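These are the structures, in structure tokens.
Read-outs throughout are calculated quantities, based only on the coordinates presented, and are distinct from any laboratory measurement. Quantities reported herein were computed from a predicted structural model and do not represent experimental measurements. Cβ atoms are built from the backbone, for glycine too; each structure is taken alone.
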Structure I
Amino acid sequence: MRVLFVLFCLASGLVFAEEEIRIGVIGPFTGQSSADMGESIRGGARVFAEEANQLSMILGKKIVLVEKDDEAKPAVGLERAKELIEKDKVVAVVGFANFGVLMQAAPLFQQAKVPLIVSASAGGDITRQLKIPPGTPNFIFRVVARDSLQTQAMFKDLVDRHKITKIAILHDNTPYGEGGKANALADMKQRKLQPVAVEHFKVGETDMTAQLARARSAGAEAIALYGLAAEDAMVMRSLAKMEWTVPVVATWTASQRSFIELGGAAAEGVRTTVTFVGNEHGGVSLEFSRNYRRLISSRGMASGVAAAQTYDALRLLYLALNLCHCSKSEDIQKALENIDQPSRSTVITRFKNPFSPTEHEAISSNMVFMGEIRKGKIVYAYKDDEQAAMLARQGK
């Protein structure tokens with residue numbers, strides 16, 4: 001088979017050098033309240049790399065992942081980003097989970113003209129907020145359900161589906177949580193609603209009964225929750241301690257293993273915005289889940305959303321590489337903006353034209369749905385979403 005490939009290349013005049021394609025993978029492999037996301041970013045990337053190297057999918061060249069732990073710390077993330085660009089000479093990078101880390105590091109990739117595909121950080125408007133002159137190529141892409149889309153899904157669930165309008169907002173005091181609060185207030189204002197209470201908590205806090213008591217006294221009939229997995233779990237345990245049963249909808253961090261395990265019985269029934277739920281209906285989703293268990297962890301994905309989004313980000317990068325037959329970062333950036341064939345092996349959706357020169361967000365509102373914690377597992381909250389997933393959501 002190898003001889004035939006070489007003969008084909010010689011006959012066609014296409015002789016590709018036997019070299020590596022080095023791709024950076026960065027995330028909080030360690031770090032308070034964030035390791036589930038980092039572990040899953042790395043896991044999703046490794047599943048992709050194994051498949052790519054087994055099939056020699058990218059011009060016969062070997063994929064090499066250069067993995068960096070940003071420890072969920074902005075200063076560390078900045079240094080690791082510099083290493084990927086200056087020392088490791090990667091052609092592109094995927095990852096990042098914490099918005100505070102991403103804000104510091106993203107400008108480096110723009111300045112170095114190295115494509116960054118964010119695969120877990122949902123905060124802010126990072127693909128648009130870079131202060132670059134008009135007409136300058138934008139090197140920041142994202143395959144994440146950004147905060148505003150998650151908030152839309154949360155309030156469609158509470159207000160439109162369940163007719164609840166007396167809502168309290170609880171958020172942590174990180175840039176992620178503050179951004180979530182801002183999105184919630186904007187969505188409610190558009191609906192001509194006001195929250196009955198807005199309360200915050202610190203990362204590492206374990207007892208939120210005081211904040212929740214104020215929300216209950218204000219007449220809250222539901223809670224919109226914006227925090228990291230560990231603190232979200234403490235919110236649920238505080239609710240159980242108060243014996244207050246109230247609907248809770250949360251961002252995708254509540255779909256993570258640490259939320260489910262730390263929350264225990266108190267986490268049951270929480271609904272959370274997700275782009276991926278591992279299922280048993282076959283197809284690429286089942287294959288991806290099986291490969292993850294075999295290669296990474298028999299326990300499965302600590303964060304299915306982070307793993308799937310990272311895997312899909314790399315699949316889209318693969319499509320771009322094959323379209324441009326290139327290894328220069330600037331050529332890859334152009335190719336990402338011009339992917340004109342539908343993806344067939346992505347697990348979130350079948351993407352079609354995921355990016356363009358003016359739009360670098362691959363995830364649209366039709367790809368975001370509600371999951372729910374039931375019997376210690378994340379499942380589809382509603383049958384209609386599960387049925388849509390079986391038919392394969394179509395991307396933009």
Structure II
Amino acid sequence: MADVASGSSITDWITAISQLAFLIIFILLFTGANQRFQMYLWGKEIRAGLAVLQRYVKDAEEKSKDLLAKYGSKRPKTLVERLKDYVFISPVDIEPTDIIRRLDHLLETRRAQIKQLLMEELTSVGKVERYKAETSLEILSALNMIYKIVRHILLLGEKTNNFLLVMQLRLLLPQIMKIAEGYRKALDDFIKGAPIGDSIGPQIALHMAGTETPWIHLDDDTVAAKAEYDGRTLILVKAEGPASNVGRPGVAVEKIVEEDIFGTGKPSLIITVDAALKLEGEDTGSIAEGVGAAIGDPGPEKIRIERTASKHKIPLRAVVIKMGMEEAILTMKKEIYEGGVKAIERLKEIINEETNPGETILIAGIGNSIGIGQKLEKTEVTQ
């Protein structure tokens with residue numbers, strides 16, 4: 001009888017504990033306490049990520065200040081503080097009329113303003129060093145913006161008790177941290193002046209022209225050259241290297257076609273070559289071809305290429321080399337270089353299949369020309 005009583009007592013205790021646990025869970029669910037606790041845990045994880053982001057920003061600030069001081073700036077701290085939060089306000093898009101012209105004007109004004117500031121501040125160094133300083137400030141600005149946006153969303157979510165907002169930020173945090181880590185590493189690579197993954201387009205243009213072929217300026221940051229391939233005339237366009245800049249390939253293509261700068265007549269084919277973000281599962285350095293202007297541009301340069309090709313009824317082809325976002329802004333990997341070699345062979349196939357001897361082909365190597373120099377002629381085309 002004692003054993004039966006003992007067993008019944010244990011069963012009663014288990015039942016009571018189960019009912020109590022169910023009641024607690026019900027109260028938590030009914031009052032939303034579980035969500036507040038979960039939001040607290042997510043907020044703690046996000047704040048840990050914010051601390052890392054803040055460290056990245058501080059590190060980029062110090063490196064930018066050191067670089068500016070090295071190049072002769074007398075007020076590196078003031079310059080960094082001024083350009084760290086330099087704002088670009090997009091043009092009105094509710095009225096699309098002439099939006100590209102307005103966007104181009106704003107982008108060019110921004111570029112000219114920053115360029116002028118650095119020219120006035122860094123008087124003892126050349127273009128390559130000034131572009132390194134400009135790029136370091138751009139990376140600092142990007143990291144600072146990432147940090148501020150993450151902080152804003154977290155504080156707003158906590159302030160308004162928005163469970164879903166904090167949850168979405170927590171789910172996106174690994175991707176955000178990966179992007180920020182890429183920028184952090186890229187700063188060192190840009191300061192060193194090594195070619196990056198995005199330099200593959202200019203490198204291909206340089207290879208197609210030949211290292212000894214002289215190039216001419218089409219504007220301050222964009223150069224062009226003429227070469228021969230299999231009985232055809234090639235006109236190559238790239239950003240001027242080895243400075244860290246992407247040039248104005250749209251302006252260059254428009255000027256070459258409209259003004260016949262090289263005296264070769266209208267091109268029978270325009271090909272753009274650029275890096276392209278790969279999808280997960282795709283191999284770094286794999287290539288693809290298609291139709292259109294392969295250029296990661298806000299709009300003005302790309303539309304110039306499209307309009308020029310459309311106006312003169314010139315076929316517009318594209319060859320892209322696949323890579324990840326981090327790979328595009330870090331020192332060029334072997335796989336990307338090898339992809340460039342394959343892209344050159346694909347370019348030759350396209351030229352042979354779609355043009356005839358005696359015709360002219362315009363090839364624009366799109367991308368950042370950091371570390372990709374060229375031999376310049378003394379005679380230059382002026383704007």
Structure III
Amino acid sequence: MKFEDYHFSGEVLKGIRKAGFKRPTDIQYKSIPHIVNGEDVFAIAQTGTGKTGAYAIPIIHHIQKRKKKERRPDGIKCIVLVPTHELALQQEEFFSEIAQYAKVKVMGLIGGVKQDVQIETLEKRVDILIATPGRMFDLIAQGHLKVHRVETLVLDEADHMLDLGFIKDIKDLIMKLPKRKQTLFFSATINPSIKKLAYSIIRKNAIRIQFSPKDPVSKNIDHAVAYIDMDDKRFFLERIINEHENSKILVFARTKVRVERIAKAMERVNIPTLTIHSDKTQQERSDVMADFSKGEITTLIATDVTARGIDIPNVEMVINYDVPEKAENYVHRIGRTGRGKKRGEAMTFCSEREMELLEAIKDYLQHDIPVIEISKTDYNDTLILTHDQKDKLGAILQEIESIEDRKRKKKKKKK
């Protein structure tokens with residue numbers, strides 16, 4: 001089936017082609033007809049399967065069609081609620097590309113930037129608002145954002161919004177929206193909490209669509225684990241980056257402090273990297289994402305702020321420098337590569353103290369993860385030693401240095 005078979009307008013089809021889409025993915029094929037018909041949809045699908053296109057395309061089609069037929073009062077027609085700034089900006093770009101010929105206006109609304117420009121943009125008849133909860137509620141409270149004409153509400157990466165404690169914000173927003181609206185609920189994972197949230201906000205006759213293969217990791221991703229001492233991880237990372245100097249590599253660490261430490265370790269061996277985490281301003285985060293996307297620097301070190309929903313072009317490898325603390329985040333992290341029809345690689349560095357976390361991931365996946373055996377020469381010819389061995393080696397090297405120093409002194413005396 002082709003997108004032309006859905007009878008979208010020429011302007012929407014032109015935007016779809018401009019975005020590089022030819023045929024709908026499975027989730028798009030299943031979702032689009034129901035969304036076009038105005039039905040509520042509860043959809044679960046793997047990361048990288050085209051979920052955004054599944055709702056963006058029919059929403060743009062619907063709004064353009066209504067604007068052509070009738071002159072309705074101004075007001076936001078669709079709100080897409082997302083958990084992170086990066087995802088909101090990415091969605092804004094995606095929607096804008098599809099909508100550019102259809103005269104449907106799209107706006108991303110996030111915190112960390114000045115309100116004045118956002119308020120000015122809202123006054124220019126925005127049709128689709130893609131927002132994170134914080135700034136959106138600020139502008140609603142101030143009276144700058146009217147939501148009484150919203151026809152469609154989309155909750156994207158709903159499981160992550162639940163993790164971040166946004167459930168009250170979601171329910172508060174729903175109370176402000178018209179009762180007769182379409183609700184689209186999209187998530188990469190499902191659990192009892194997600195089900196409870198979904199069924200509390202969608203209609204009873206909502207369409208449920210689920211693509212959950214036995215293995216939640218995309219078949220396009222070759223992933224493995226390497227057992228590496230915590231103190232030795234930086235040597236192996238250095239080796240991998242040097243061996244893939246033209247590849248785009250995304251490295252995940254557990255905390256923002258560790259992100260910066262890893263970056264400094266790479267800097268000491270003349271490897272340039274970019275970093276992204278919650279301590280950076282929104283402008284800094286946007287600049288980093290732009291630079292990494294363009295490939296000006298090919299290694300990005302990040303916390304999980306970039307793990308969910310972000311589609312960074314052509315990431316060839318993901319490295320879990322730290323094993324993720326939440327098993328499902330393993331799938332989201334490595335899902336940044338192998339997107340669409342492209343293949344990707346992922347490797348996890350696991351120290352002895354992280355074994356329990358790794359076991360939880362295996363339980364979640366319901367299968368083992370292939371193991372890469374590390375030899376003593378795999379750290380740029382740096383020996384892998386236990387702490388006792390390192391202490392002994394240090395003592396031996398000091399003794400050798402002391403002997404060499406005594407020899408030099410004897411030579412000076414003879415002269």
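Miscellaneous remarks
- Structure from which 20.5 was derived, mean count of other Cβ atoms within 10 Å over residues 152-159, options I, II, III: I
- Between structures I, II, III, the greatest calculated value of distance in nm of label points 7 Å out along Cα→Cβ at positions 64 and 320 is seen in III.
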